[in-house]
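Quick heads-up: structures coming right below.
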Structure P
Amino acid sequence: MSLLDQVHSPRDLRKLKASELPKLAQELREEVLQVVAKTGGYLASNLGVIELTVALHYAFDTPNDRLVWDVGHQTYAHKILTGRRDRMATMRSYGGLSGFLSRQESEYDVTEAGHASTSISEALGLAIARDLKGEKHHVVAVIGDGAVTAGMAFEAMNQAGHLGKRLIVVLNDNSMAITPSVGAMTRYLKEIMAGRHYAKLKDDIRRVIQKLPGVGEQMLEVVKGIEEGLRQTFTPGSLFEELGFRFLGPINGHAFPALLAALKEAQGIDGPVLLHVVTQAGKGYRPAEDSPAEFRGTTPAEGPRGEPQEPPTYTEIFGRTALRLAERDSRIVAITAAMPEGTGLAAFAEKLPKRFLNTGIAEQHTVALAAGLALDGLRPLVAVYSSFLQRGFDQIFHDVCLMDLPVVFALDRSGLVDADGASQHGLLDFTYLRALPNMVVAAPMDENELAAMLTTAFELTHPVAIRYPAGPGFGVKLDRDLHTLPPGKAEVLRRGKDGLVWAAGVTVRPALAAAERLAQGGLELTVVNARFIKPLDRDLLASQLASGGKVATVEEHGLAGGFGGAVLEAVSEMGLEGVETLCLGIPDRVVPHGSQRVLRRALGLDAEGIYFRLRQFFASGALPASGRRA
């Protein structure tokens with residue numbers, strides 16, 4: 001029987017001998033490789049934290065001791081060790097285990113982290129609550145070297161150092177965020193690595209001095225002076241200690257004796273402590289070790305790897321178009337927050353490195369930086385995932401929209417985003433963007449229109465946000481030449497006498513397919529590709545509803561404050577009478593993980609679901625029982 005077969009919870013893990021942990025880690029690594037081969041997921045990051053995960057659960061009394069992970073997609077080994085091994089094959093599938101943390105799944109999942117840099121703040125809150133309640137357990141935050149670059153992490157450390165609460169922060173340093181980490185903090189951590197012998201040398205000097213006879217207060221002050229000199233020499237600035245943290249490390253994150261000894265020492269420190277653990281992303285799997293960025297996220301191992309099976313992705317089309325536009329306009333500067341590959345800007349970065357900026361995980365700074373570029377006449381292009389841009393909301397208002405600066409925001413992964421789940425869906429961008437003054441909000445119906453919209457955005461003198469989905473496009477023919485679209489104008493795709501359908505973004509083509517199917521039964525609907533959510537084409541809408549009638553809206557976005565709401569507001573403000581409305585979109589609830597296809601079907605936003613809802617709305621009579629959807 002393998003060791004892993006004997007471990008059904010961390011309590012079982014803590015029954016093992018420390019000498020058995022390397023074998024358990026190897027079994028865990030093999031298990032994670034097998035799971036990801038079946039389910040897809042985040043491989044390199046999970047392989048890199050195997051020993052650290054085992055050590056944390058071995059050294060601490062979880063779940064009584066609170067373990068707060070920063071970004072939950074690095075917790076596959078944690079899930080296996082906490083009683084979910086038999087369900088790992090369902091991970092990231094609809095109705096199965098989450099690929100991130102989930103409080104509903106396990107008492108060991110303290111938070112549901114999906115975005116980076118939240119762990120220290122949450123852990124400090126847990127530590128304060130513990131002390132107010134008179135409890136004694138440990139609180140541990142595990143944060144990566146990429147996530148610790150964010151301002152939020154420093155805000156939390158600033159407060160923790162001030163309060164002096166008993167808190168352990170484990171800094172997992174593998175030189176990787178979503179892509180290789182960048183910035184001054186990365187350089188600083190490398191400097192610490194270069195001075196790894198500082199702590200040992202300091203302790204050796206203290207032991208020697210203490211053995212001398214007649215050591216008094218004056219000599220101890222000398223020792224402190226020596227230690228300060230060593231610190232300045234070997235760890236320049238000693239940033240974490242200046243923030244009030246006791247600094248331990250750096251230590252080898254794959255060596256159990258060092259890990260367990262350091263965690264034990266951290267447990268005995270009465271105050272905030274930061275443990276610097278150095279790990280290797282992809283550890284134990286050579287391809288992932290050599291190319292950790294490539295193996296950050298993987299798909300199930302089905303079919304020949306690397307062979308094109310689908311049309312180009314929206315991300316690819318965006319990246320190609322951005323580069324073409326920048327090659328003909330020297331004012332364009334591309335910016336991303338730790339996502340050059342994920343947003344399609346890798347080629348841009350390679351060919352125009354002086355006009356490419358990677359800010360690291362720092363969306364607030366990214367937006368304000370773009371504003372500064374625009375203030376001096378450049379045309380910044382901010383490429384970011386929709387759910388991540390939520391973190392820079394005030395900067396979009398205060399630094400961009402308030403001054404009406406021509407910053408272009410490219411919002412990848414808008415709408416439903418496959419298996420990553422609730423925290424990653426981009427279902428709020430229409431709502432938080434169209435509320436901002438001066439902002440233009442657009443959504444292409446396919447990948448070809450994305451290129452035209454991006455071209456149009458750089459012709460405008462206002463802030464522009466273009467939102468588009470994750471994954472492959474529809475495979476439409478791509479225009480050879482770049483061209484613009486009439487700003488604020490919608491496009492009529494088909495005409496019909498029996499009703500009106502306005503659709504936005506990725507739902508336009510399914511809505512059109514539904515209308516074509518309804519036409520076969522004699523129900524003729526007009527279908528409009530909205531293109532622009534703000535400004536909405538009110539002239540077209542008013543002309544179509546001048547005599548009243550029925551209008552349905554379709555969007556892959558939350559209904560609260562979304563595109564449908566914009567249409568309803570326009571109908572009301574224009575005083576259009578005799579108008580009946582139906583808004584199709586995402587209901588006001590948390591949407592779970594699952595493939596886009598499965599989620600769209602479950603939410604009634606695929607062509608079939610739209611067909612039945614439109615039929616019910618536009619045709620008299622109830623929907624037949626056979627047509628009802630679960």
Structure Q
Amino acid sequence: MLLRGLIWGAPLPSSSDPSHLLATRRDSTVELVGQVLADARRFDDRCVARLDVFRIDRLRRSGRSELMLRPCAKRPLQGWIVQVRGQLREPISGPHSLLPGSAERLAQHGIWSRLDAETFSVLRQPWTPIATARRRIAQRFHDIAGEERGGLMSALVLGSAQFPVGDELRQAFRIAGLSHCLAASGFHLSVLLAASLAVSRRWPRLLRLSLAAASLLIFLLLAGPQPSVVRAVLMGAIALLIRESSQRASGFGVLLFSLCVMLLIHPAWAGSIGFQLSAAATAGLVITAPALETALETWLPRCLACLAPALSIPCSALFWTLPLQLLHFGSAPLYAVISNLLVSPLLAPLTLLCMLLALISLICPSSVLSWLIVPASSMAGWLIALVRWISQWPSAHLLTGHPQPWLVGLFALGLIPCLVPSAQRWRGLSWILLPIGVLLHGLGQLGDGVVAVYHGQHRWLLARHHGRAAMVSRYAGPRSCQMAAKLAAAHGHARLDWILLLDPAVGDGMSCWRKLGNTVASSQQGRLLVQPGQRLASSGLSVKLASRLGQPIVLRAGRQRWRLIATAQSLAALQQRPGQVVGRRWTGTWLWFQPSRDQRRWLLQQGAGQIRAVRGFAGSFGSLKPAL
């Protein structure tokens with residue numbers, strides 16, 4: 001069922017989906033009527049919301065689309081029936097396979113079109129008690145505890161998928177290995193369910209089951225039907241029923257049954273990162289944690305044996321999810337076990353207290369809630385300070401770069417004998433597969449190469465040599481720097497040796513570039529600081545302007561020697577003086593434009609090596625084969 005979901009479970013547009021109009025109505029004005037699926041998210045001066053489409057140009061349609069409002073005078077809320085007129089467009093794809101864009105993100109939600117609204121009106125505002133309750137809880141936490149602490153408290157109750165926390169705080173939790181604290185998952189449900197069972201332990205069975213069922217239902221309604229939430233609720237309900245029937249169950253059997261039910265109902269969840277991480281972490285808890293706890297009690301000194309349960313849980317979850325973290329994020333938190341051990345005494349009571357305050361906030365006035373929320377707000381502040389402190393430890397965020405999927409499979413296969421007690425007789429295989437996987441990935445990271453990415457008019461060249469990197473960027477704006485930082489991190493580089501900016505107008509993004517690179521060479525008054533004949537270099541990496549004839553750029557990455565020609569005028573200037581390029585051999589030539597047939601033939605005759613150029617108007621760089 002997992003393979004079925006991964007291969008054939010991806011959602012596809014229906015026959016009446018708005019995306020089918022893109023072939024004939026691209027960038028044309030359409031009228032759309034639909035229902036807002038979730039509260040719109042605000043980004044600077046715009047709002048973005050997902051719509052369930054009813055009609056397009058007064059014709060009945062069924063499908064989904066993304067609505068973008070700019071400016072966002074009135075934020076659309078979940079459940080509203082809206083009428084919008086605007087231009088229907090195709091979502092923008094990511095600039096690189098490791099940097100997905102809005103098209104890839106929306107496709108996971110069954111959306112393949114975007115409507116840029118010109119006019120917007122609300123037809124009806126149906127009663128939505130669950131969405132209103134979520135909104136009220138988050139708003140009251142935010143108003144009383146503040147933006148940061150209130151956002152954390154909302155995430156502990158509703159999950160960051162419903163009300164995301166700030167980017168800086170979310171990154172700190174991720175570096176510390178505590179992202180699961182912000183995502184509604186089995187941890188939050190276990191705290192809630194354990195509290196309800198403790199309160200009702202002396203009650204009759206019917207009342208005890210009723211309170212537990214109410215806890216499961218409230219958690220599901222508030223957090224929403226996310227894969228991790230559905231998995232936790234299913235497992236909790238099955239385990240509770242078996243327990244109350246005085247029977248015993250296998251934790252792995254309960255997990256396997258729950259995952260099969262989920263994939264049977266919604267096969268596309270197999271491709272969800274949340275589903276994969278939740279399933280892997282839970283498998284670690286039910287398969288590896290008991291045996292690891294017993295082993296730790298034996299290995300640890302008697303005075304530290306009490307730490308065995310606290311250590312076995314994060315260790316098991318970390319090693320079972322490590323292959324997925326490397327595959328999807330190209331990084332791993334180095335101090336995840338220590339951070340979980342440090343925050344666990346604070347996190348569990350804070351989560352339970354926030355859940356209790358969430359229910360109180362629905363009925364109590366703000367004057368009463370402001371007094372009751374003080375302890376939780378203080379604990380949230382302590383947790384934030386602790387997480388930020390851990391995230392600043394040396395090498396807390398270990399960037400490994402994205403390994404090849406088959407290497408991740410090899411690494412996971414080597415971990416299985418170490419994590420599954422029944423596979424211990426194959427443990428010797430781990431000493432072969434794990435070093436081979438690490439060695440092969442390390443050789444790839446230490447190799448030489450140039451990665452070229454473009455997005456619209458933006459262009460980046462990332463040169464790599466022996467685990468270090470440098471970059472050439474066409475533009476110097478803040479958005480270009482943010483994308484450059486993501487590109488470098490995706491290949492395992494937290495900082496670059498040097499950066500050459502070809503943009504004559506360097507503005508607000510300079511501070512971002514200085515954080516990314518040890519040396520940043522830009523332009524002053526439209527004049528590049530690196531002039532023809534000069535070189536910007538570090539060990540094994542260098543860039544220089546070859547000549548004044550259109551100023552082609554020569555980029556070296558170890559033994560590789562690449563030439564960058566940014567414009568057709570630069571290439572025409574080289575063709576007028578062929579003597580300056582004859583006899584030179586290049587690893588390849590990057591063209592930031594689409595060359596003609598004659599230009600490609602001339603480059604090949606001059607020993608240009610691999611010729612790579614922009615393919616069309618969007619996408620990635622592609623090789624241009626010789627025209628024979």
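So helix-only ellipticity at 222 nm (-39500 (n - 2.57) for each DSSP H run of 4 or more, over all residues; to 500), computed for just one structure, reads -14500; which one of P, Q is that? The partial results should precede the final answer.
Values: P: -11000; Q: -14500.
Here the read-out was taken from Q.
Have a look at P, Q and say which one yields 17.8 for Kirkwood radius over Cα pairs in Å, for residues 109-260 alone, as calculated.
Details: P: 17.4; Q: 17.8.
Derived from Q, not from the others.
For distance in nm of label points 7 Å out along Cα→Cβ at positions 277 and 429, find whichever of P, Q sits highest and give me its label.
Sorting by distance in nm of label points 7 Å out along Cα→Cβ at positions 277 and 429 in descending order puts P first.
Of the structures labelled P, Q, one was used to calculate Rg and Dmax of the Cα atoms in Å, giving 27.5, 103. Name it.
Details: P: 27.5, 103; Q: 27.9, 95.
Structure P accounts for this read-out.
Rank structures P, Q by distance in nm of label points 7 Å out along Cα→Cβ at positions 173 and 437 and report only the one at the top, that is, the highest. Please list the in-between numbers first.
Details: P: 4.7; Q: 2.8.
The maximum falls on structure P.
Every number here is computed from the coordinates shown, using simple stated rules; none is lab data. Only a predicted model underlies this, so the values are computations on that prediction, with no experimental measurement involved. Cβ atoms are built from the backbone, for glycine too; each structure is taken alone.
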